[in-house]
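**Q** Have a look at these structures, which come just after this line.
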Structure P
Amino acid sequence: MLEAVDWYYSMRPQSLPSEQSLEQCKIVSHRGEHDNRGVLENTFKAYDPLVEHQVWGLECDVRWTKDLVPVVLHDADLLRLFGKRLRLSDLNAVQLRKECPEIPFLEALIQRYGAKIHLMVELKDEHYPRPDYQREVLMGLFAGLQAKRDYHFISLQPELFKYVDFVASDALLLVAEDNVAEMSRYALEYGLGGVTGHFLLLNQIVHGLHLQQGQCLGTGFIKSKRCLFRELNRNVEWLFSNHALKLQKIIGQLR
């Protein structure tokens with residue numbers, strides 16, 4: 001169904017966005033420029049081209065090793081990407097480095113990209129066995145960056161934001177799936193920075209509610225030029241995509 005939606009909006013004509021919209025366009029690469037064959041998601045090889053081509057932001061997923069070192073990995077195990085039946089929570093950092101050296105530690109990712117490209121850091125839903133310690137780890141890693149300017153935390157579960165309460169609430173973004181109304185209400189009630197989700201579900205009614213409260217929307221996953229124009233013409237703040245370099249090239253040709 002999503003492919004049909006993408007096709008429809010790739011064919012639907014859109015007017016050229018304003019010069020201001022093009023200049024302020026914020027494309028966020030979803031897990032980097034990857035195909036999960038030659039280039040794996042959430043790796044430096046996937047992220048490096050974004051900096052080179054001046055893409056505005058990258059999205060990355062954060063999980064924890066057995067010895068509570070934060071690393072950049074979407075899945076709870078190594079099966080899908082690496083073909084290994086190992087759970088991240090069963091491996092310490094040294095073991096993980098030996099098994100899958102491609103997986104970045106969060107510290108290394110921040111050192112490599114901090115203040116060079118905006119970081120959309122997704123907190124994954126998993127057990128935090130030492131929450132105070134893990135909070136301190138995250139606070140230390142992001143101490144050299146400024147929330148909102150350099151990074152946001154995002155999550156599908158609002159309860160995870162308690163682990164990053166060292167940032168203001170408007171540096172937090174919820175990810176909505178089929179629960180847009182619920183996530184929207186929560187973001188409005190608790191003064192978050194906004195909500196992200198599929199461009200078809202985050203309609204103008206939802207957008208208007210958040211704009212009234214000074215909040216923003218992020219939509220994904222933008223794939224085509226016409227869908228890109230649609231979202232820019234709706235004044236959507238963040239445009240998440242699995243084709244960020246393609247979209248950035250389109251923007252560059254129009255500026």
Structure Q
Amino acid sequence: MASEADVGLGNESSNGAGSVQLKGYMNFINKVLHLPSMPIFCVYIILVVFRSKWQQNTKPLTLRPVLVVYNLVCCLLSSVTLLGFMYGLLHSPHIYDKSPSHLLAPFYFTYWITKTIELLDTVFMILRHKQRQISFLHVYHHSSMLLLSDFACRYVPWPAIAPILAINSFVHVVLYFYYGMTAWHPNISLEWKKNLTQLQILQFFIDFVFAGVGYVYHGFCIYGFLYGLGMTSLFMNFYHKAYIHKRPAKSE
């Protein structure tokens with residue numbers, strides 16, 4: 001198992017630490033580029049970029065039964081990772097522990113598999129011609145979580161990262177339950193959608209606060225803090241546009 005300096009996750013401030021940290025950052029980039037998920041990431045981005053070609057030559061598919069089953073599977077997988085992370089954390093020395101955990105490792109792997117499967121969200125949107133749903137926020141979130149979950153699974157299955165993933169798993173249990181319900185009953189109240197966006201904003205706010213405390217007091221790197229801050233900002237921007245400052249509907 002690589003050390004935190006080897007994978008670029010340290011926050012050293014002692015003499016000569018700058019070169020060590022720079023080497024760690026380079027190792028981090030190198031490891032990300034060689035992740036098994038990288039080919040999947042590249043195919044995903046290509047699919048998103050050229051999705052209009054598919055939509056120009058096909059009719060939208062309904063996929064209702066498929067979506068019901070798919071969302072149920074994602075909900076169950078997130079339930080497994082939620083319970084697994086909670087169990088591992090209960091048997092960890094402390095919440096900011098940065099040592100590999102044999103209890104958490106299987107659930108880091110399951111979490112990575114889950115994030116890989118969740119790329120199908122975008123595939124189904126393309127097949128259904130849901131162009132507006134494939135936003136920068138959607139693509140960035142799904143593609144980045146694919147790589148981050150793979151990296152965490154292989155190099156840093158620490159208790160210190162598990163709380164963030166547990167919260168994400170909980171949110172996804174709720175999200176995919178909602179998606180499954182809307183696939184089965186399309187007329188379900190849309191107020192849920194607004195509340196779920198609020199839940200996601202709260203999730204990433206907690207993430208960057210947790211990572212910020214880790215950076216200041218526990219030698220964490222700045223990555224987690226910046227990622228949480230960035231995702232909070234993106235979701236708040238989406239929430240503002242979707243629910244606070246709605247654009248007036250175009251007249252026919």
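**Q** Given a value of -10000 for helix-only ellipticity at 222 nm (-39500 (n - 2.57) for each DSSP H run of 4 or more, over all residues; to 500), point me to the structure among P, Q it was derived from.
**A** Numbers: P: -10000; Q: -22500.
Structure P accounts for this read-out.
**Q** Which structure, out of P, Q, was FRET efficiency 1/(1 + (r/R0)^6) of positions 84 and 140 (r between Cβ atoms, R0 = 30 Å, to 0.05) calculated from, if the result is 0.70? Spell out each step's value before the answer.
**A** Numbers: P: 0.50; Q: 0.70.
Label of the source structure: Q.
**Q** Given a computed value of 0.50 for FRET efficiency 1/(1 + (r/R0)^6) of positions 44 and 212 (r between Cβ atoms, R0 = 30 Å, to 0.05), which structure among P, Q does it belong to? Intermediate results must be reported in sequence, preceding the final value.
**A** Working: P: 0.15; Q: 0.50.
Attributed to the structure labelled Q.
**Q** Comparing structures P, Q by mean count of other Cβ atoms within 10 Å over residues 76-83, which one has the largest value?
**A** Numbers: P: 14.1; Q: 19.1.
Biggest value here belongs to Q.
**Q** Moving to a separate point now. Among P, Q, considering only percent of Cα pairs over 23 Å apart, which has the greatest calculated value? Walk me through the intermediate numbers first.
**A** Values: P: 51; Q: 56.
Looking at the calculated values, the largest one is Q.
Where a number appears in this text, it was derived from the coordinates with a stated rule and is not lab data. What you see is a predicted model, and the numbers here were worked out from it, not measured in a lab. Cβ atoms are built from the backbone, for glycine too; each structure is taken alone.
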